[in-house]
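Trainee: Before anything else, here is the set of structures, which you'll find just below.
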Structure P
Amino acid sequence: MSSAPVLRPQPGPQEAFLASSADIAIYGGAAYGGKTFALLLEGARHSDNPKFGAVIFRRTTKQITNEGALWDTASGVYPQMDAKPNLSTLTWTWPSGAALSFAHLEHEKNKLDWQGSQIALLGFDELTHFTAGQFWYLISRNRSTSGVRPYVRATCNPDPDSFVAELIAWWIDPETGYAIPERSGVLRWFVRVGNLLHWADTAEELAERFPDIPAKSLTFIASSFTDNKIGLQADPGYVANLMSLPTVERERLLRGNWKVKAAAGDYFKRSYFTTVDHAPAEARRIRYWDRAATLPSESNPDPDWTAGVRLSDPGDGYFYIEHVERFRGTPGQVAKRIRATAESDGRGVAVGIEQDPAAAGKFEAATYLTLLQEFSVFAVPPQGDKETRASPASAQAEHGRFRIVKGAWNAAFLDELESFPKGGHDDQVDAFSGAYNQMVGNPRIPLEFASAGSRGGLGHQALAAELTDTGFGTVAGGNDFEGYV
C-alpha cells in the first residue's frame, strides 16, 4: 500500500522562510533558490481551514499562465494535496473549502479592484515587479476572520531601483550589495508615520516611541541556487545559464547583488566584435528597425535616431552584423526610407518593426505591415526594458559570437554599444538586440540565397556591386540563386 507523498521545504533558507513568524517575510535575492515552490507550500499551510483564503499576485496574467510559470508549478504541487483547479478563475480549492487564487496587478489602478477584500495570506511572487503603491495598498487588505493571523509572504530577485531594495536595506551590505548572512531571517519592526518608516529591533522599543501605532515585523531571508539541491539535480545545466549572463545580470541573479547597476561597457565592448570583409552569402537575414520621427530643432538639437540593423545567421556558429541604416526624419520620411531599404535589401530579408506599446502603436504597426506587405515583415511589441532586451545579445557578444562587416557605419555603431546604457542614444542597440532576439526566436525568418529574384531583378554582378557599395561586403559567385516570396 503506497503512502501519500510528503511535501516539505528543503533544509536551509526555504525551511527558514516557512518557519518565520514575521508579519512580512521576503525570500530570495538570487535566481533558482526555490522561491516559487516555497511560496506555494505556504499557500497550502491552512488548507484544512474552510474559512481560509489566500491570493498570490504576479504583475501580469501571462506571468501566471506562461509555460512553466506559476500555474504550471502549482499544478505539480496542489493536486498531491487534493486541491482542485479552476483555470478560468485561476483558483485552487481544497476539500475543506479553503481556497487560493492567483491574480495580477498589471496596472497601478488594479490595486483598487481589491477594495473591501479580506486576504489572510497575501503573496507576491517577484515583489520587485510591483510598485510601492500596489504593495502597501494590498497590505491594507491583509486581514482575516478565519482564525489565521494575517500575514504577507513575498519572493524576489535583486533590483536596486525597486522599493524593495530600500525596504530590506538593513539586511544588505551597503558596500558589496550582498546579503549579510548573520542577518538573514532576523526580525525587525517598523511603524509608518506619514510617508516614513521608523525601524527598531523590538516592538517594545517602537511602542515607547509611538504608543498609538501598532508595529509590524519584517524579515528578509537570502537564498541562492546552492540552496536548491533538488532543483540542481533536476537541471544541473541551469547554473551554466546563469554564468553565461552579462555582468550585471550575472551579479544579480547568480550572486544576489542588490547594489550593482549597469555602467558603460558592462553590456558591450569593442573587443567582443571581430571585423570581417563580408558575410556568407547563404543565410537567414533580418533588418530590424527602432524608429524615431523627430528632426533636430533649436529646442531639441539631438533627438533620437531611426536605426535599422541588418543581421544574418549562416549557421556557422556566428552572427554577422552586415549593415546599419541610421537617419533622422519626419514620420513620412522614415516610412519612405524603411520602404526603400527593404527594396534594396530584397524580399529574402525579413523586416522587423518595433511596435510602440502605446495604443497608437497598433495602428502605426498596421500601417507598416501594409506598406511592406510583399516582404516577410513582423511587428514586434517590446518585451521588458532596454537592458533586459539587450541581455541575450550581450551574453553572445561576450562569447565572441558576432562579426561585423566592414563599413563606414562601424565606428558609430560600436561607440553606441560600448556606451550603453549610459550613453546619449541607444537606438542602434535597440535595433541590434531586436534583430538578434527575432533571429533566434522567430522561425519564420526566411533563408535568403542572395538571389537575383529576391533583389527586384538585379543580376548577380549588380547585386555584388550593390552589397559592396552599401558596406555589406561581396558575394561569392558561381551559385544558383532562388528568391523568397
Structure Q
Amino acid sequence: MTPSLLTRDELSRRLGEAAAAPAPVRIIHLGLGHFFRAHQAWYTAHAPDAAQWGIAAFTGRSLASAETLNGQGGLFTLVERGPEADRLEVVPSVVEAVAGNDVERLDMFARDPQVAVITLTVTESGYRLTASGLPDLDDGDVRADLDTLRSDTHAASTILGRLSTIFRARRNAAAGPIAVVPCDNIPGNGDFVARGVTAFAELVDPALAAWITANVSFVSTSVDRITPHTDEVPAVVSDAGWLDGLTVITEPFSDWVLAGDFPAGRPGWESAGARFVDDIEPWENRKLWLLNGAHSLLTFAGMPRGLRTVAEAIADPECRALVESFWSEAVACLPEGTEHVQYRRQLIDRFENPRIVHRLAQIAAEATTKVKFRFAAVAERSMADGRDASASARALATWIAWLRTDPGAADVRADAVAAAESSDDPVSALIGLVSPTLAAGHGFVDQVRRFVPSVTVMADQTWSSVADRT
C-alpha cells in the first residue's frame, strides 16, 4: 500500500481550513492520549456529520500534549501500520486541546447546550473506585475533590471530580441532558461509571446526584484497536515534511460497540464501522477475554522468558499454547451465537504483526485489576456452569509465578499484593485479591497451587537458556 504523504504545503492548507471553519465543540473528552486519538477521534473524523462534531480534549495532568496539539491546529498524523506498509491520514476532529487542570474551561463547555457527549479514556484504576464500585475515600485526591466541590470551587483533579464539575455546571445552566461514554476495558463500564460518579455526587450534594440520575445517560462500550504508547516519529512522517509532535501509530483493525441512549444526539459513528447494540455484554467479554486476556497471559508468560513484545510472545510455542487453551475455555462462557472463530483468527494475525511494537512491559501495568476481569471472571463462570476451569487456573498460576520474578510494574494494588505474597498462604491470598469466590473454593486454589511450580520451573529454565546464550 502506498502511503499518502503530506507536504508542508498540504499541512498549511489543512491548518488554514481548520482555523477558518472549526467544527463546533459538541464532545468533551477526558484523557488526551494515544488511544483516544486512534479511536474516538478517528471515528468522529470519519462520521458523515464530522463538521458538526468538534471535540474539546482535556489532558490528564500534563500541559505538554495540549500545547503541542494546539500548535498544530488540533491536527495530528495517524499511521495505520500494517504488516508490510504504513498508511497515513490527518485527523482533524480535535478542535481544542486543554490542560486537565483548566476546570474553568471545562465548566464553560459543560454549560453549552450544544455539547451532547462526554467520552473518557481512563485506566481501570484511574476511576479511583473500590472493588464494590464506590468512591475510594482512602484516596487523598478523592477526598480533596470532595472538599473542593462542597466548597463550590473549581479545582477537581480526579475523573469523579471532573465529571461532577461538568454535571453541576450543566444543571446550574439548565443546559439539558448529556451522554457519558467510557472507553475502557471494564465490563459494564456504563453502569460502573454511573454508580461511582453518582455515589460521589451524593457525598457532595444529594440534589446533584438526583439531577445526574434524571439527566445523564451512561453508555456502555467495547473498544478495540491496538495502539502501543510510543514517541516514535516514523520516517514516513518525517519524509513527508511534517514534524508532527503527536503522531499516533496504530493497527489497521478497529472496532467499537456501544449500548445506550444519546439524549442530546451523537455523531454518525456507525458510518465509520461502529455498532450499536441492545446488549453489550457478549461483545465486551469477547474482547476482554480473548484480546486483553491473551495480552496479559502473553505478558506473564513471556517476560520471564526474556520476550519483549506481543509479536515475540505469540511466536513462542509455549506462550501460544497457553493462549489457545485459555481461549477455548473463555469462548465457552460466551452466549451462543457470539462470533469468535473469525475474531480469534484476526487476533493471531494482529498479534503477529511485527511492525506494531506492543511491549509486554506496557501491558504489565495494573496487573492485579486486569487479572480480576480477564482471568478470574472466566474461572468464576466456568465453575458456576460446572465446566473445567483448568486453563483459567493455569493463567492465574502464570500471573503468580510472574509476580515472583519481581517485575516492578506499576500497580495501584501493589501494597495488597505484597501483603498477600508475604502471608502464610500466598497463592490463596493472591487469588482472594482478584476473586473471593475463587479463593473460597479449595479445589480451585489447590489446582492453581499445583500449576505454580511448573510455570515457575519453565520460566527458570528459560532464563538459564537465555543466560547461556549471552
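All of the numbers you see were taken from the coordinates with simple rules; none came from a lab. Worth saying up front: this structure is predicted, and the values here are computed from it rather than measured. Cβ atoms are built from the backbone, for glycine too; each structure is taken alone.
Trainee: I have 0.90 for FRET efficiency 1/(1 + (r/R0)^6) of positions 317 and 429 (r between Cβ atoms, R0 = 35 Å, to 0.05), calculated from one of the structures P, Q. Which structure is it?
Mentor: It must be structure P, since only it matches.
Trainee: Quick check on the output: 4.5 is distance in nm of label points 7 Å out along Cα→Cβ at positions 173 and 309, derived from one of P, Q. Which one produced it?
Mentor: Only structure Q yields this read-out.
Trainee: Have a look at P, Q and say which one yields -14000 for helix-only ellipticity at 222 nm (-39500 (n - 2.57) for each DSSP H run of 4 or more, over all residues; to 500), as calculated.
Mentor: Q
Trainee: Quick check on the output: 25.6 is Kirkwood radius over Cα pairs in Å, derived from one of P, Q. Which one produced it?
Mentor: That value comes from structure P.
Trainee: When distance in nm of label points 7 Å out along Cα→Cβ at positions 133 and 421 is calculated, the result is 3.2; to which of the structures P, Q does this value belong?
Mentor: Corresponding structure: Q.
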